[in-house]
1. Of the structures labelled I, II, one was used to calculate helix-only ellipticity at 222 nm (-39500 (n - 2.57) for each DSSP H run of 4 or more, over all residues; to 500), giving -500. Name it.
2. Suppose distance in nm of label points 7 Å out along Cα→Cβ at positions 28 and 108 works out to 3.4; of I, II, which structure was it derived from?
3. Quick check on the output: 10 is relative contact order in percent (Cα under 8 Å, 6 or more apart), derived from one of I, II. Which one produced it?
4. For structures I, II, calculate Kirkwood radius over Cα pairs in Å, for residues 92-235 alone and state which one comes out highest.
5. Given that distance in nm of label points 7 Å out along Cα→Cβ at positions 68 and 204, derived from a single structure, equals 6.3, which label among I, II identifies that structure?
Structure I
Amino acid sequence: FAAYGEASDDVHYASSIPLEWAMNPLNMVLVATEMNGSPLCRDHGFPARIVAPGLIGARWVKWLKLIRVQDDESDNFYQKRDYKILPPMANGSNCEEFWPQFPALMELNIQSAICRPTDDERLSIGEAYLVRGYALSGGGRAVDRVEVSLDDGQTWDLASLYTMHARGSSGDSGGGNGQRNWASKQWAWVLWSYRIDRVPPNCAIACRAWDSGGNTQPSAAVWNYRGVMNNAVFRVQPQTAACPSHSRL
């Protein structure tokens, strides 16, 4: 997939995905010319863009100029020397020796985030509060559950999921019915919430998700030279105060 225009590290931006992945109808790879019934705007990739659910954004080439079928992956800079997880000894002075040794990233890893509260939001101690966020995973794997901690990861509890997935993949109250349709793939973000009945002092909120492959998020970021695929447990430290206020539900 090659894009119109110039790029800072190559003549243009280009990327590739395996033909077998692109041609599998279950993977729902598209060449999109519209979004929500309207032509793509420039920022979203006019005149056309690739939509490759479950894969990292670098494979969703915007401002699409051409598609070429070839034996090997793209030799573009952004395929060969970017968007790869290099080993911890790689750095700016020796990365050239490592780029050819490792494959280009394809599937997104499991991710989750807290949207409410934010770090600067003030919560009232002893009041109720509804924590909200989202989760997603790559490769068509379903988000099976989201866990929330109020003590920075020492203990965890299940969040409620709001999802359009079938009940056999993940449910709407923290989990499914124990059954799964292994022939289906899941692409959408999953929204979740967690009710705090009484906000504790010094509330340190964290979340982590689990997907249908048994993958979850590490407690701390795993460093790599390019800084990609960082999916550590998401944390917020809102302010807490004893002043009265309305519950934020």
Structure II
Amino acid sequence: MSYNILRPPGIEKLVNFAVTESERLAEAEKVAELRKKAEAGDAVSQSYLGAHYYNGKDAPKDAAEAVKWFRKAAEQGFAAAQSNLGVMYAAGIGVPKDAVEAVKWYRRAAEQGDASAQFNLGLMYDKGVEVLKDTAEAMRWYRKAAEQADAKAQFNLGLIYERGDGVPKDAAEAVKWYRRAAEQGDANAQNNLGRMYATGDCIPKDVVQAYALWHNISGPRDNSMARVNLFLLEKEMTSEQIAEAMKMARVLLEKRHGK
């Protein structure tokens, strides 16, 4: 599978949610101060205020109000707000759904280097949404996002190379991008990379690597197919190989969590 859904607004990164009553009061004061700055024309404050309205934390949840403040910041050239406004148009949140407007705002943010917008713009070209389907253009934007460590872009790029979708198949490039996404904990990348190692599909077969990758996405709430794959893979592995794979799985988890 590829990532076919648009990246939602990146506003979870903009707002720290209050937990205690004192934190809520402090946050309410912060929102009041944000509004003052936003009304005075500060683009960053406008974008943050839009985030508060979108999330409904420390301000009433109001998608139309979120759009209003994202737009004010976006029109001043603030990339994060442009990206978020693009998502609002793409998903029809607070405004009528309008893919043309979505592409417009994604492009403005993407050209300023916003990774989420680059991913979403790449996705529009990949799927041919309100733009002509253009794999080369999709890859151009995916690559820009992928080089900024966007895991979904890395995965989609890997998938294009593995399938040879509009480009020559390139297993080495597929593995490279799957691995980068997998190291960030992307379950789809771990699954596909594990499959390539398990079957020896275009790369040397390595059941230890496959087991390690599948092990990390085989929890009760994770990938059920990975659990089945592990069960089948164990039948062709020695106990020493399984022990080595478990050690490798721990290293991958530690790397993902920065230990």
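1. Numbers: I: -500; II: -21000.
Going through each structure in turn, the value belongs to I.
2. Values: I: 1.2; II: 3.4.
The read-out comes from structure II.
3. On the way: I: 20; II: 10.
Here the read-out was taken from II.
4. Numbers: I: 16.5; II: 16.1.
Going through I, II one by one, Kirkwood radius over Cα pairs in Å, for residues 92-235 alone peaks for structure I.
5. On the way: I: 5.2; II: 6.3.
For distance in nm of label points 7 Å out along Cα→Cβ at positions 68 and 204, the value 6.3 is produced by structure II.
Since every read-out is calculated from the coordinates, none of them should be taken as a lab result. As the structure is a computational prediction, the values presented were derived from the model and not from experiment. Cβ atoms are built from the backbone, for glycine too; each structure is taken alone.
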